[in-house]
Structure P
Amino acid sequence: MIYITGDTHGRFERVERFCERFGTSREDILIILGDAGINFNGGRHDQMKKEFLESLPITIFAIHGNHEQRPCTIGTYKEKMWRGGTVYYEEEYPDLLFAKDGEVFELDGKKVIVMGGAYSVDKMVRLMYGYGWWPDEQPSEEIKKDVERKLEELGWKVDVVLSHTTPLKYEPVEVFLEGIDQSKVDKSTEAWLDRIEDRLDYGKWYCGHYHTEKKIDRVEIMFENFDMFCGRI
């Protein structure tokens with residue numbers, strides 16, 4: 001079975017409870033829609049999280065968020081093909097997989113494209129207090145071109161989109177953090193996703209990032225809930 005959930009930010013107790021409740025196995029897959037919180041500081045704390053997740057009876061398939069390092073910048077990660085697309089993994093933790101942006105995967109018989117990354121509205125606080133922040137948190141122009149080239153090859157038609165943030169028109173403005181001047185928030189990724197969404201023929205679009213649960217048309221924003229991929233538990 002394939003399941004899906006939103007940001008975990010390094011707190012995996014609910015993942016453990018989920019595995020226990022549904023009796024999962026390594027053959028089952030859990031998609032995390034960014035900000036898994038596994039690659040944060042590169043130290044023992046990250047290692048402990050990876051060891052814990054690797055001990056659970058499930059395969060993790062995470063997309064890139066904004067509060068974490070990109071695996072391609074970490075020397076211990078390697079690439080391999082998995083279900084039709086490229087993923088990053090570490091030999092010590094073979095069941096923790098990170099999708100490469102712009103790759104298309106075959107999941108449950110569906111063509112699924114991945115577009116991770118977002119802007120951190122708490123960027124200045126993170127820089128001020130030395131919390132983790134990475135300048136490549138948003139997709140680069142190269143990544144965007146790769147995504148668009150892949151969509152051209154597919155005739156601008158996929159079954160499912162996995163992104164961290166939403167197309168601009170679907171932003172859940174009702175949960176925006178108070179005290180943040182939205183005019184100073186970089187929404188270039190959301191604007192780009194908006195242009196993609198306008199043109200793309202798709203069936204379902206999943207995203208995380210906003211720490212809320214909401215459905216708008218074919219777009220579903222997820223946080224702590226678990227669903228079956230393209231279905232219901």
Structure Q
Amino acid sequence: MRENDRELLKRVEAYLSDQGVSPNAISDIKESLRRDIQKSEQKNIDYTTYRQKSTAEILLTIQKNLFIMHFNPVVFFVINFIMIAYLYSKQLVPFGAVTGLFILYVFVILPISILVYYRVRNKNYLYHNQSERYLGVLLAVGAFVLMLMHTFDVTLGIHVVTHYAHMAVAIAGLIITMYGLYRQHYEHTGIGLLLLQKTIDIIVPDAQIAQYLSITLWIMLLVMIIIYTIDLSSNKERR
């Protein structure tokens with residue numbers, strides 16, 4: 001490795017340590033940088049020359065990507081939580097139906113949000129995530145349009161999907177909740193609990209018991225949000 005590249009690695013490590021970045025994240029970044037430096041070594045030039053960026057610019061890119069990665073779960077949770085809360089009508093569940101807006105969310109907004117979420121989690125520390133940025137803008141615009149349509153009571157019709165579809169959503173909610181708790185990915189737990197709350201009437205036939213369980217799920221959701229907020233503020237490394 002060239003001397004300037006070794007110096008770059010030391011500067012990156014020192015800067016990130018001063019910023020309070022976790023040792024695991026620093027190790028990941030250094031490993032990514034070492035692999036990328038091999039590209040410049042093949043051309044027998046310094047990495048900064050290969051990237052046509054100064055050390056400060058490289059550090060700034062890393063810092064921006066760390067920020068995006070840290071808040072990526074928050075954006076994923078907020079968008080999907082709002083979409084499900086507003087578009088998944090609890091009143092239609094006993095009739096085995098949903099609105100056209102919710103179907104549009106399931107087949108358009110949800111897949112895009114999942115795609116962005118997992119692409120950002122790939123931890124591309126060294127380069128700008130241009131495609132994810134464009135997808136994020138598309139996601140935000142799409143979610144805003146659906147919310148606007150919902151505000152003006154444009155539902156795109158009521159569609160029968162049968163009780164089995166809602167039961168499948170309930171099962172998915174339970175699985176997502178358990179997975180989120182196990183992996184301590186509380187954005188998953190929150191969405192799973194919300195899905196359970198929305199579909200509780202299809203699982204529990206007794207209306208009074210279902211109402212009590214619905215309130216319990218809302219309380220659990222509130223507790224989860226508090227825990228999630230504390231978890232984010234601790235800047236703890238995600239698994």
Structure R
Amino acid sequence: MARRTTDINDIAFGVIRVRMRLHFMLTPKGDRQAVKYFVIGHPRNGTTTLHKLFVANGLNSFHDSRDWQTGRHDAFSDFGQLRPVAGYDRTYPNARFILNFRPLRHYLNSIATHHQKVFSVQNFINEAYRRAEYFAWALDYFKGRDDFIAVNIEAPGAVRAVADFWGFAVKEPPEGLINNVSTRPKLEQNSANIETALAALDLVEEAGRGCLVSRLNGARQTALLAARDTIRCVQ
């Protein structure tokens with residue numbers, strides 16, 4: 001199986017995480033007993049649809065890659081995987097968390113098309129590992145909790161499942177599901193590199209399914225599957 005290497009994204013994401021953590025530490029928190037909704041998955045995974053769902057249910061929702069002003073809004077989405085999730089959890093005891101995801105192949109193709117540049121096979125290998133590592137952290141952290149839901153945004157009824165879980169009156173955004181399908185051209189080299197990366201990782205079949213636990217988790221798969229079974233998960 002292909003191995004992970006350290007790349008420029010590891011450095012960039014590390015810097016962003018530190019900056020976001022510091023920003024959260026230094027900004028007003030508002031009512032710490034308020035119910036807050038944090039979408040903590042990756043971008044290009046239904047974040048716009050979830051934002052619209054929050055708005056339809058009367059929440060003051062902030063959908064942006066910029067720093068989240070947690071004292072000013074009720075719900076937050078975009079680039080959730082880089083946010084100080086544990087800090088939000090400690091600060092807001094009534095907070096609720098949503099780990100949004102989709103099949104790995106669709107995710108890699110979406111981010112590659114969005115950025116409109118050719119990524120190497122190793123870039124895609126590294127991103128697959130980063131994603132699996134983050135999902136493993138989330139499963140460990142939220143194991144056994146009822147204030148957390150993991151949802152494959154492409155699963156039938158996924159958005160309605162989120163709405164039902166949180167008791168929302170409006171089950172879907174009035175304008176329907178909003179999937180930001182890019183109008184930008186899909187670069188053939190990226191498609192080829194993604195398939196090469198998936199083959200090198202032995203994930204060709206898995207990458208077509210909404211898997212929260214991956215072969216990339218290695219010996220931890222059994223424990224992570226057990227953790228997954230303790231939370232609400234829509235795959």
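No lab work stands behind these numbers, since they all come straight from the coordinates. The model shown is predicted, which means the values in this text are computed figures rather than measured ones. Cβ atoms are built from the backbone, for glycine too; each structure is taken alone.
Quick check: -25500 is what I get for helix-only ellipticity at 222 nm (-39500 (n - 2.57) for each DSSP H run of 4 or more, over all residues; to 500), calculated from one of P, Q, R. Which structure matches? Can you show the working numbers first?
On the way: P: -7000; Q: -25500; R: -13500.
Source structure for this number: Q.
Between structures P, Q, R, where is mean count of other Cβ atoms within 10 Å over residues 28-35 highest? Each step should come with its number before you reach the end.
Values: P: 24.2; Q: 15.1; R: 12.4.
Greatest value across P, Q, R: structure P.
On percent of Cα pairs over 34 Å apart, which of the structures labelled P, Q, R is highest? Could the numbers behind the result be given before it?
Working: P: 9; Q: 31; R: 12.
That would be structure Q.
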